[in-house]
Each structure stands twice: as structure tokens, then as C-alpha cells.
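See the structures that follow.
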Structure 1
Amino acid sequence: MKGGAVVKPLLELIEVSKRYPGVIANERVSLKVRPGEIRAIVGENGAGKSTLMKVIHGSVQPDEGQIIWAGREIDFLGPQQMRELGVGMVFQHFSLFESLTTLENILLSVPPGRTEQETRLRATSVAQKYGLQLALDSKVEALSVGERQQVEIVRCLLSQPRLVIFDEPTAVLPAPAIASLFDSIRKLADDGCAILYISHKLAEIKSLCHHASVLRGGRLVGEVTVADTPEGELAVLMTGRELSVYERPSKAPGDVVLKVVHLSSTPSTSDEVRLVDLNFEVRSGEVLGIAGVSGSGQRELFEFLCGERLSAEGAVQVGGKSAGTVGVKKRRALGIAYIPEERVGQGALPDLSLTQNFLLSQAGASTDEFSHLGFLRSARLAEMAQATIAKFGVKCAGADSAASTLSGGNLQKFIVGRELGKRPKVLLVAQPTWGVDIASSLFIRQQITELAQAGSAILVGSEDIDELMQMCDRIMVIAKGKLSPAVSRHQMNTERLGLWMAGLFDEPATSEAAA
């Protein structure tokens, strides 16, 4: 934000409150954002950030308070009216129709009368300007989470908004796209657009934002100038406590539990990544990390491992048993648990309660654990769901809460807790801390590594280099469907890992599982 005369706020909230049964989402929150300002909205999961942004967007009506837009108080308006005023939002959870193409989804949000060709050209232009990749003729169901995020960003920017709310926009974007996006956000601000930026990544906030408003427990607890505030001070404001990094004790791995042998695939669509002769193994007590940018083959690999896709019989082996031709239920019975990258729809069904979502993932579990004489043990299910809520600090009204009522980070904590609670032989984790606040990220990483200490074999797929360097014993990279060698984290550094993620392996890939 450039210096000079004081600029009047474009948006001002005055003592805004929003309450749900058993939950205070926002309590008398006031804030201002000016044209050209990039303001971070930070806080732990469940602090009220997303609810407050939805109030501004028009999708949630506040119980109390005033909204001032361009100096004029406005009554509550819906999303369409707020969009006409100039408010755009990139949501953390996507609002895309999977059965439609990227272009068809974009056409649903453009003004009436704009032709398909005009929209195609405009979307392509915006994508190029902001360094984003659009597969306009691909169906959304074939896109990775990162690619879907980019569609949402372009769709928002097509309306040329005066204020844009970014809700965790970089959570699944590769590093080069993040740098390009930040350049674009700065350009928007330089042109006078106001930006509200929700993120848990303190380094991003320091790099991008002018000011930060800190929420805790639904209340505004501080406003700071970012350049003058150390990351540690921001973290303490967010959490109310000092944070410490878990130091994992070293332990020699045990026997091979998960083995992949000459796994290759033939894409069924042009959007899928072809996997090329993948070979690796994960041992008991080990955390093996797979780094890779969006669209590199991580998603396809995890689908083959969890049983959503089938392969040759011996291509996937669990505990010495061939599992390539059996589906999800039988692989769970063999001891595999899976935390997918897409939490809503795949990790949990939004309209079901947390107890019901706990049940959905129990295929292959002991019959006596959750049923008796053919009847569900509802009390036992609710007890287990509530225990997960308590252990992982999930902020919600209880086990009967619908998954859709949780913030993204709290839903992720519930899914992670549910799968870790099975004490699986093999844990497959894709993007474990996407959209999760700093304190919860540290806790989740600690719980995953403690599970390895207890003897589980763990495979973690992530685009977060720092996360992999902190958690993993060994790290390899997938790029364009090919695997790099697996290297001890002590022999890896961020520069080398970044080059490998670009497909620049400095040594040939090995066939360790076949050796």
C-alpha cells in the first residue's frame, strides 16, 4: 500500500457478531480494509475467520453489527448483490460442478450475454496474467485439488472485483505458482483493489501483507503492522501460547510393510498423469515422503495404493500379500488407512454428522467393535467420534455436528484423528496439514510420527517442502509420473528438493523395490 494521504476504508465492519447453536463464531468483531491494502486475517482453526469472510461475501447473515461499504451503511445483501458491489471471494472449499468442464463452470458465473468464445478468451487472458494454468475443456472431476483451486481464482477475478477475499489460496499450489500469484495480488493492490487474505502460513503473510487482524475464539484480539511483527509474535497472538517443535527420536525401521513393484498406468483421459515403472517400499516405523507439485502424479499414485484404482496383482503388496487387484474395503482389512487430499466429499460427506462420517471409514474393522447381532452400536460410534474430537482439539458443537459446519482445518483434524485412531499397518496421507493452523499442523505431524514410532509404515504426499523435511525419514519426488531416488532427509536440502520437483533429478531413478 503506497504512502501519502490517508485513504478512507472501502469496507468497515463494526461490532459484527454471528452465533450458531453451541458456537460463537464471531463476537463483536470490527475491522477496516482500504483500497490498495493487503490485510491478513489470521487465527487458529475455528477462530471465526471463514465465518467473518462469509458475512462480507454475503453468504452468511450476521446477528448483530454494521457493514459500511464505500462510506455507506448497507443492509445485509446476498452473494449476488455483494458481487455486484464489487466483492469477490476464492473459497477454501470449492463450488465447482465436477461433471462440467472448467469452461462450463466459468460460464455459470459470468454476466448473461457473454458468449462462450468471449469467456474462453477472457479466462485465458486472466490465467496468463496471473500465472495460472487452465485446462478449459477438461472436466473438473479429472482435475487435481491444486488445479481446481486455480479455476476458482480465475473465476473470481473475471468479475474485476474491488475487494477480493482469498481463503487459503496457496494451500495446494506449487511454489512457482505461489510466487506468481503473489505478484498478481500485489498488482491488484497497486491498482486499488482491497485484499483480505486468510492464511496459516506466517512466512506468506510476512512476504505479502501490509497488516494483520488476529482472531481468537471468535473475537478480534489484535491488529498489527506485519513488517514490524516477528513471526513468533504473530503465532503467540494466534494461539495465546508459545509453540514448540516436536523432536522425533531416531529409530531403525523394521520389515517392509508396503511394497510397490513396477507400477505403471495407462491414462484413461488426457488429464491423467501416466505413471512410469514406479518401485519403492515403506518399512515398519518409517515415514517416507513423496514431494511433487500439483499434477505430477501424486493423486494417481495414492489412488492405486488405497484401492480406488486397480493394478496388476503384484504391483501393490501389503504385509507380503498381493493387493493390486482388490478394492478399498479389502485393502482396509489388510491394514491400510487413507487420508485423501480432498477432505470434503472424499474424506468426509458434508451433510452427515461426524459420528456418521466416523462409521463410513470403518469398512474392514472388527465386527464386534461397532455392531452386535447385526445392529450398529450407535453409542460406541458416538463415543469414538467424541474421543477423536477431544484428542485432536476439533472445535465443533459435538459428534452430532454435520461435517459441513466445521471449518476446513477442524474437519481435517477430525479426518486425521479418525484414521490414526485405527492404528493401521500402513497410513497413506495426502497433504496432511492443508488449511490447518500452525499449532494444529505441529500436533498432526507429531501424531503421525508417533504412529510411525509405534510401528506403522507411513507414506506422506505433500507439496510443502518444510513439512516433508520435518516429518520424514526418507524423501523422494514424483515428477511427470516418474519417481526420483529415495534419499535420507539428512542428505536432502530444500534447494535440491525444489529442483527434483521440477523434474531435474541429479541422479537416475532406481528400482529399489525390485533390487
Structure 2
Amino acid sequence: MTTAVLGLNLGQDAAAALFVDGELVAAVEQERFDADRHSAAFPTDAVRFVLAQAGLDVKALAGLAVGDDRITEADRAALAALGLPEPFPVPHALAHAEGAFASSGFASAAVLVADGHAHGDAVAIFHADARGVVQLAGFGCAQSPGDFYSRATALCGLATRSGQEGKLMGLAPWGTAVDAAYVHAAAEPSDAASIAPAVPDAPLRPPVLPEALMASTTPHEPFGPASRALAFAAQREIERFMLDAARRAFALTGARRLCLAGGVALNCNANAAIAALPGLEALHIQPAANNAGTAAGAAAHFLRRRGIAPVVREQVRLGPDLSDTDIAGAVGRAVREGRVHARCVADAAAEAAARIAAGEVIGWCHGRAEFGPRALGNRSIVALPDTAARRDRVNAIKRREAWRPLAPSVLAECAADWFVDARPSPHMLLTFKVRPEKRLAVPAIVHVDGSARVQTVTARDNPRYHALISEVARLTGLPLVLNTSLNTRSKPMVLTASDCIDCLLDSGLDAAFIGDWLVLPG
């Protein structure tokens, strides 16, 4: 008899995840359906998808878990309207921790959750093994690194809507040479030469900056000197805090493997600082480290309570698939309407690589949609990173600020040739320095401080995307491409073939490859 457990996140980044017979088989954010980025709507569409993906209905569910211990009456009514079982509430930090550990593949580990949650523990440390995920320490909202970073984002004039903290991380390197009074106020990160806390029994100091930096009642000019300096200072302080918290996790658990989750775990520079700690054996960052990931974590916790070890073989490609029938239908309609020209191609990777090598900016859309905030080669905009002008064009296509960096996807087997101290980074959650002798060859993906937020790509993880980059390498000598999410400003990543066509026509992309179809603007 099939055992199916549904997990939900209700609130920002609303999502659903489904385990069948202990294995994660589907997960998706509600935003992909309602086109409202970071959607907090009840995830009706996400629930319907994950159940349909498994060929199940609500009657087949053995349980429902929610990644928060507060469930509103409105949400309870919505759950009942779908015929879902009585929800089992899981504390928010625990849901994050369960999701991170279940997706790690580790037999045991320390788990650090760093968040901006409005109640409960904003920072929590767990020890996880086959017996369970047990919280050892918690730090409340007064020490919330997420709230600290969000406040700095707002003061820098970047919070035009929720979920803009990534912009602050991109702005921070621009502040290194600006306004010495601001820069020198930034706390230096803790000594990275030790995995142990400097003072083992000292309380964890929350992220904080001098009040002079945070006292403004109105936002600064987004790219002005004050914003750049404040962003730099805030980033240095969040790195200091995360290093201290990681050391505390090692001290409390005795572990040398670490899992990270919570919204702050999307801060790639802080992650890279932790990854460089000597004595760390392995680091795993949940790809959906934001609140969406608590859907999977809540369901994983429910399973553990029933004596079932949750299994996560696929961490990212868990959303709706693009079937040949769906693609042909969407493309055919767009052709009949005169919106596009299209043809089926024998080798999409070869044709796409030729266009990329010629300087085109393309959409690359195939297979199952990514779960989590990163485009990892299934719903991506792809281009050759050989000129700064191409970075500027991609930012214009995306309607992004010109100062924001863009990321590379590199063949994993070539990563060490291009990046200093490169290590596996399949989910684009670590930054590395681009080797100085390589920077002029790929200016479109080199940030102002010489860094890049890297995705390493293997043939095993994503054979189609690996084939594309390999063909680009054969044609150009560059074993990496510029990769950013297939969407325009304020919109979530595309989901369906029709979404991809709409994005092609709305954005100014040169072409889109949707499965085995080449689609061109009409």
C-alpha cells in the first residue's frame, strides 16, 4: 500500500511537496502558477500538481504536515475545502532543519538554520542522525539575521517588494572603496583559521552595525555612496555572524559535517566563508533554503515520527515537466497566431550552442522545473560570457539594475581551471574568485570584486545542460556560460512552454529552445 505524505509552506514562498513511500517525488512553489513572485497565496495549484504528478488524490494521503506551528483559521478552511487531512504543525526552524538534513545524504551532521522568522527561533542549531533531528540551541527574533539583512536592504533603497535581499549581496562588493567612515565601521569577519569558537561559552552576538549606519529614516539612493558602503558593512557583519554560528554548531554537536537552511543560507558569500573553514568535512545547503523548503522539511519530519527515513534522491528538478505533447501544443498555437516561427531540431544542444557562440542570448527550457529560487539549467537564460556588453544586454533583457552581477554555469570537470579553490557547487549557492588570468576572457560573469556565484554542472546531474555547455566549449574554448533565471523583473521563473514563449516575446531574447523546438520571435 502506498504511503503518501504532503508537506506545505503557508505564507511567503508558499509551496507543496509530496513524499511517496518515503521518497520526495514532487515539489513546487505556488508562485510558478499564479505569477506572483514569492507568492503567499494558499498553494492550491501546487497541491494539485504534486498529487497529479504521483497519480494520487487527497484520499490517498497518509498525512499532511505544515512547516509552521501556527496555522490560521483561513488556512484551515482552505485545507478543508480541498479535502485535505487535519494538518500536523511542525515548528518552522525544525521544518527547515529536516529539509536540509533529508536532502544532504549525510548519516549525521550539525544543522544550522538562520532565518528572519517572525516568531520562534530565528537561529537554531540541531544535531541530526538516523535517530532524528534534535534542537540543541535556539536564538529568538532579537537575534534574527534575516531581519537585520532585510532592514539593511530597505535602507539601501532596494526593497521595492519582498524578497530583495539578494540585491544587497550583489551591491556589497561595490562598497569596498567607498566612504572610509562607513567601511571601517564594518566588523571584520571572525578569524577563519579555526573551526572552534573564539570564546566557547560566550553568547552568540547578533548581527548589528553602529546606529549611525542604520539610523536613517528614509532609504538611501540605491547605488549611491551611502548605500554601497552600508551594503558592504552589512554583508561583512552577516558573514561574521554566520561564521560564529557555524562554529557554535560544531562545538555543540561535535560534528564536522554541516547542513544550512533558512533564508540567510541563500547568502552565497557567507556560505563560501563557512565552506572555507578548516576542519569542515562537508557542507550541504538545501537548494530551497527559503521558506518553500519547509514544505519538504515538514513532510520529512512527519515521516520520521512514523519511523520512516525520508529519502531525497532529486533535490531540484521536482516541478512540472515539459512533455513533448505540451510543447508541441503551445508552440503550434503561437505559430498559428503569428506570434512566433518555430521548427523541431534534431540536436537542441548543438543548435543552441551555435547561436550562443554567435553572441545570441537564448532561453533554455526543458524537463522538470527547478524547486527553489535558482535556475539551474532547466528554466534558464543562457549566453556567452565573453564581453561586458553581453552582461549589460542580459541585465537589460531581465530589466535588472546594470550593477548587478550575473552567474556562470561551468562544466564541473573544468571548474578548478577557472575558479580559485573551486569545489562542487551544483545549486549555485557558493561564490568563488575567478582566477585572475581568466577574468578578461569572461567579464560578463566577473563581479567587481573578482568573484562569481558558480554552478558546477555534471553530466550525471543534468545531461542535457552539460551537453549544451560542452558544445559551447568545443566551439569557443569557454567551458562555461552565463546563466540566469528565465523570467523578467518582478516575475517568477517560467513554468510552462507557453510561459517560455511569452517571456521570449516580452523580453527581447533572440531565441528560445523549448525541449526539441527552436522558437523565434514572429
Structure 3
Amino acid sequence: MRKTIKLISIAIGALSFFMLSDLGGWIGAQEQTLPRPGLNVQILDATIPEDTRQPVVTFRITDERGMPLDKDGILTEGVVRLRFIIARIKPGEDQYTAYTVRQQTGDVLGTVEQASFETDGTFEQIEPGTYRYTFRTVLPEDFERSATHTVGIYADRDLTHFDGRDYVGQDTFDFVPDGSDVEVVRDVVTDAACNQCHNPLQAHGGFRRTVALCVLCHTPQTADPDTGNTVDFKVMIHKIHRGADLPSVKAGRPYQIVGFRGHVADFSTVEFPRDIRNCQTCHMGGTQSAHYLTEPSRAACGSCHDDVNFQTGENHLGGPQPNDNACQFCHQPTSGQEFDISVAGAHVIPSKSRQVPGVNFEIVDVQNTNPGDHLTVVFNIKDDAGNPIAPEEMDFLRATFGGPTTDYAGWYNEDARAATPTDDGNFSFTFTTPIPSNATGTYTVGLEGFRNVDIITPLGEKITVRDSGDNVVRSFAVTGDLVPRRRVVDIAKCNACHDRLSLHGSI
């Protein structure tokens, strides 16, 4: 008996040696009683029965290992809270109108109908993790059976008591009720485009994370009754990103949207991390990403240019526009010219104009690099076509050296426009400030500068542009071996948001 008790004690002690998180290493996932994290939502099918006109969607919910989840949180840990949306693209339109709606009341517009979600339909379990949901919403008798319909599901699974996380999942499913192939879609902006900066894109508490889901509710049918602002995706997103630079905001009217429980979201201080005319930053990767070029509209264009009144024609050279039918006559996608009224031409960024020749620095050599020496840097400057630029042609040209590279303790900056030409077509500049006599380790020298360039618009207007060169640096050993500065951040990562990172007046 004592031997049995002893063996049991050893077994319990051995079991306690393993951390709970190690269970997956010695028992199968099926047998684990610990919560398995994660949440994935996959829509398998959607139909609209002719008799009830209540949409039916079949879907699967799984954890991060692909194992089925119980939505009620009884057989698996964590209740999965599900929300359902259904919308369609009406014939002749290119944006969604949602069937799932709610009433919302505000001070400005009174009571309005907004696109929304529902949760109070009926569920049927088909097999573990797979369910069939029948919407409470009944579609109109004359609903368009040949139109593209889309079901959206978004969900969360609260495991904060286990690992401190609330997992989210979502999916959308396109179909045509009459069984035809889906030919009309809404695919103007992609998740990948948004995630260049946001990564991950998330809104409304983090539950909504895909553009395909966002556009089901953020439609022209929905407005904020507290401010009167539409939350139509194309208008709202343009306005949010232009933010502080909106004409209306500059005129003193904040851009706000009142959301859940009266929360006021004020976007009036938002600064887009690059020039707002970089339309292709967001409009990329989708099958309809060229819409910003080919489908100009009062809503889309007026969202950024919100000091234009299309009803009266105020601030619009084309006069009043009662609809979008005439937009393309003047605002064609591109004319091949810059700074005209074509969509591409009107959004040319002056610093990216074809008329800007460009500035490119190259450090060829560094000389006189010992402590106490007057450092000499040999360099050249060329435009984008490879034509040489003399230092005296630059409106600003500075050479800087500093060190040590282990932790820059000091730097010295001088005007380099008086650099002297060398026999091989380069230029030589010698600092008047010597390298400190007590300097040790590795130092770095760099160049920065610009020249002002005049470019001409089709109307003969002259625009002066600061044509700046990307900085170049070169490390050199003052004492000992060469030890370049450690590289912590890749400039390409900065430019993913900033396009061309620049500070101190773009130098």
C-alpha cells in the first residue's frame, strides 16, 4: 500500500513539473481541456429562399489550429459573439446598400436609418463548429435576385480570463440569389493597401478588420444624425486622411463623427504622413483601384475639396453640377499633361513633376582622416539624367561630419558650395573645422542640399519647387578599424508610410 502511494506521489510530482502550456507536446489537441486560442470565421454558403426571403448563411468557426468551436462556449472555452450583415449592389450602382438596418436619432438630422448588423436570427448546428444562421431580416418582395449580394460576419471570442486576449474574426461571401456568377463587385481599396500604415486595420473596438466588411455598412445610405456627416466609405476615409488639411477644418469647422454611446471622434488633427495627392497609396491592388481615375464623382472629389458647392457652383469652375454625369467630360483620367484638370494631372505633386531634374549625391572619397586633420570629402552631384551639377548651382549644400559611430557625441556642419573641382570631374571640399585631436574610433561624413527649380503649368503659371537630394553618408576610421554605425531602421520601412521621409525643410 505504501509503495502504491509512493508511486502515485511520484506521478503527481512529475505531472506538476510540466507547465500547462506544454500540454500540446504530449497529448493531442482533441484531448486538451485547456482553451485553444484564436478565432477564424469562414462563410461556406449563402442563399435566399423564395418563400421566406430571409437570407440563410452557413459558416464555420474554428480556433487557430483549425479545431471547431462551440459558439455558446459550453464545449469549448469562450463564447463566440457573432454579428451578421447582408447588403447588395443595386443594378446600375457600384456601392452597397444594406438590408440590415437600424434607427438612430441625433440633434442635426433627427431620426435616420443606418446600415447595421443583426444578431437575433436563428441558429442551427450542422456539426461541431459549423452552423446555419437564418436572418431575422426579411428582404423586400421585389429584391433584385440578379444583383450581387454579400453576407458579412464578424465575431469575437473573449479569452481575457485565460491569456488576456479577445480574439476577432470576420469573413464576407459574395453571391447572386438566382444562381448566376458574381460579376459585379466592390473592390476599390484592399486590406494590403491600408495595412501599409495601419497593420492591422481595425475599427469599432478592433472587431472590424477588412475593407470588404467595412463597405457593407459604410454606404451612401448611412449618415451620422448628430453631425449630419455621411459615413459613406469613400467620403469618410478621404476626409479622415486629409484631416487637418481639409478646407473646412482650416476654415474653423471641425470634422467629427459621433459614434457608439455618444463618443465624439474628432479627426480635425489628423495629418496624412505623405502628400494627400498620392492617391495610388491607397488605391492599389484592387480590381477597381483605378476608380479614382476613371469614376470621378461629386461625393468622392468633394470629400477632399469640401469647400466646393456643387449645387451652386461655388469654387467649381465648371459651375453647378446636379449629378455626376458630366464629371468625366472635363476630368478625364489623364491627358498626358501635368497640372491640368484631368484627374491624374490635377493631383501631380510638384516635387514629383517630370519637369524637376532631380539631385543625386555621391561621395567618392574621404581624405585626411586622422585626429586633428582637416577632413576632405570628394563628391559629385548629378541630376536624374546623369548631367553634372556644380556645387555653386545649389541653393543649399552642406557637408556634415560627426562621431564616433558608437554614439555620435558631436558634429560639425559647413557650407560646401565653394567646393573646388578636381581633374576627374568631381569636387573636393575641405572642412575648416578639424577632426578633434582626441577623436577615436569611426566617424561619418554626409551631404545634404537642394536647388530651387521653376516648373510651368499649362496655363503658364510658375511654381518654384525645392529639388532635394537623398542624403548620402560615408564612414571612415579615425583610429583603429572601420566600424560603421549600426543600422537600426530601414528607410524603406519609413517610406512605406511617408513616401519619401524628409525633415528640416526636406533636406
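Structure notes:
- Structure from which 54, 40, 18 was derived, semi-axes √(5λ) of the Cα gyration tensor in Å, options 1, 2, 3: 3
- Identity of the structure behind 2.7 (criterion: distance in nm of label points 7 Å out along Cα→Cβ at positions 281 and 481, calculated), options 1, 2, 3: 1
- For 9, 32, 35, 21, 3 (P(r) over Cα pairs in 10 Å bins from 0, in percent, for residues 49-208 alone, calculated) the corresponding structure among 1, 2, 3: 3
None of the figures in this text is laboratory data; all of them are computed from the coordinates on show. None of these values were measured; they are calculated from a predicted model. Cβ atoms are built from the backbone, for glycine too; each structure is taken alone.
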